Structure I
Amino acid sequence: METKKIMFIFALLVACNIKLHAQYEKTENHYKRWFVGTSLFVLLGNLDTENPPNFAQLNIGYRLTGKDVITLAPKTWRYAWPNGIHPFLNKAYKQPEEKFPGYIREIGATASYTRFVWKGLYAQLDMMPTWQLFINDQGNKIDDGFQLFNSYRVGYHVKLFKDRFFFQPSICVTHRAFHTQLPNGFKQLDDKWSKFVFPEPGLNIGYNF
């Protein structure tokens, strides 16, 4: 059901867009340098009643050139199943035997570098250090931790409404590059799953100014 919602929104936004020439040519110097945005998963994910992520994300970006972009994105969310379980493609996701004895709250910020390689097609590296709070089933914090969470992404930048807004569908490999030891009960479940997940979709939207 969630996948169908995502595909519907993607198709609707693309259909509403008249001009698919996306980034900026060398001869263009009038484009807006700054932008703010977020992920559509902030809206879609928070509708989940079984594993609500309480997800918040704010993207703040700056275009160094027409092809080079840097972004900082403070964010926070929570999850009760291991990150190594693909939420759309793995049936183990949301199975009771894979659920943590509580949940993990992540608080961090993603630093991203984006390079446009052809028109709107881009490659992007995301690096996100996060502070982790481990909460048990009684709602009490039992431990703290740290994680470095990376994404290796390709996507397409679509201009909307005369370049006032934009939409960036993407796909990536996520990589839990480093994390401190998880507490007992969390560790045993997390150790069963890969540190890499593919493919992970991205659906960012933004406003240029």
Structure II
Amino acid sequence: MAKFDTMILNSGGLRSLVVTAMAVREMDPELVVLVHYAQRQPNSRHRTEMMEKQAEHFGIQTIVRSEMASLIPRPGTAVRDDNEPSPPTFYRPQIMLAALAQAIEYKVKRLIIPYQCNAIHKQIAKITEQSTLVQHTAELEFEGELPPLDMPILDMTDRQLVELGGQMDVPWAMSWSCLHTGDVPCGGCQACIRRAQGFKEAGIADGHDA
């Protein structure tokens, strides 16, 4: 198996775009491998297409694809009314653990995960604790040295994320945030609203028709 330096968990979204750009500025893109988990969500096709466009744009030749449909507790309900309580789901720790297993297999030096919480401290603390538990779980099963989990944008605000992407001149159109399917983003779902607000606060035009 070829030698890789870095593995990036890439969903095809805005955060994946920024962290991928950060990584390839530091190293040869041939040393980077993307791991993409397709889930049973309405926007899954768009996410996969954007991930592939990001890989091509940045010259990343190796992509690990896997289906993670079982992470959705009730198929077809990934987009729901905001007033409807969310069923319990453990998708984030499962994805982190699966990605860590892939990183061990590919013998990378680090695993980059593009989680970002818009400076919401409670959420940052939760993800940090989950990553610690995931690493401990992996240590119980794997005797070798684990690649560190790198979350470089975890504590950034949405404005800071967009400003960072702007500094690197990332192709914003090569990312999909909308929770729905369709030829263009709906502009009204929670993800679209959050994205638009981040660009507005940063004073940067979004290259996507959102």
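Read the figures in this text as sums done on the coordinates, not as results from a lab. All values reported here derive from a predicted model rather than from experimental measurement. Cβ atoms are built from the backbone, for glycine too; each structure is taken alone.
Comparing I, II, where is distance in nm of label points 7 Å out along Cα→Cβ at positions 59 and 163 highest?
Structure II gives the largest value of distance in nm of label points 7 Å out along Cα→Cβ at positions 59 and 163 among I, II.
Comparing structures I, II by relative contact order in percent (Cα under 8 Å, 6 or more apart), which one has the largest value?
On the way: I: 21; II: 25.
With respect to relative contact order in percent (Cα under 8 Å, 6 or more apart), the highest-scoring structure among I, II is II.
Of the structures labelled I, II, which one yields -3500 when helix-only ellipticity at 222 nm (-39500 (n - 2.57) for each DSSP H run of 4 or more, over all residues; to 500) is computed from its coordinates?
Numbers: I: -3500; II: -13500.
The read-out comes from structure I.
With distance in nm of label points 7 Å out along Cα→Cβ at positions 51 and 131 as the yardstick, tell me which of I, II scores highest.
If we compare distance in nm of label points 7 Å out along Cα→Cβ at positions 51 and 131 over I, II, the biggest value is for I.
Which of I, II yields 4.5 for distance in nm of label points 7 Å out along Cα→Cβ at positions 99 and 115, as computed? Please list the in-between numbers first.
Working: I: 4.5; II: 0.9.
That value comes from structure I.
For structures I, II, which has the highest computed value of distance in nm of label points 7 Å out along Cα→Cβ at positions 43 and 155?
On the way: I: 1.5; II: 2.7.
Between I, II, the highest calculated value is found for II.
Cα Rg over 2.2 N^0.38 Å computed as 1.09: which structure among I, II?
Numbers: I: 1.09; II: 0.99.
Clearly, the read-out refers to I.
To test your reading of the models, identify which of I, II gives 1.03 for Rg/Rh (Cα atoms, Kirkwood Rh), for residues 91-194 alone when calculated. List each step's numbers first, then the result.
On the way: I: 1.10; II: 1.03.
Answer for the origin of the read-out: II.
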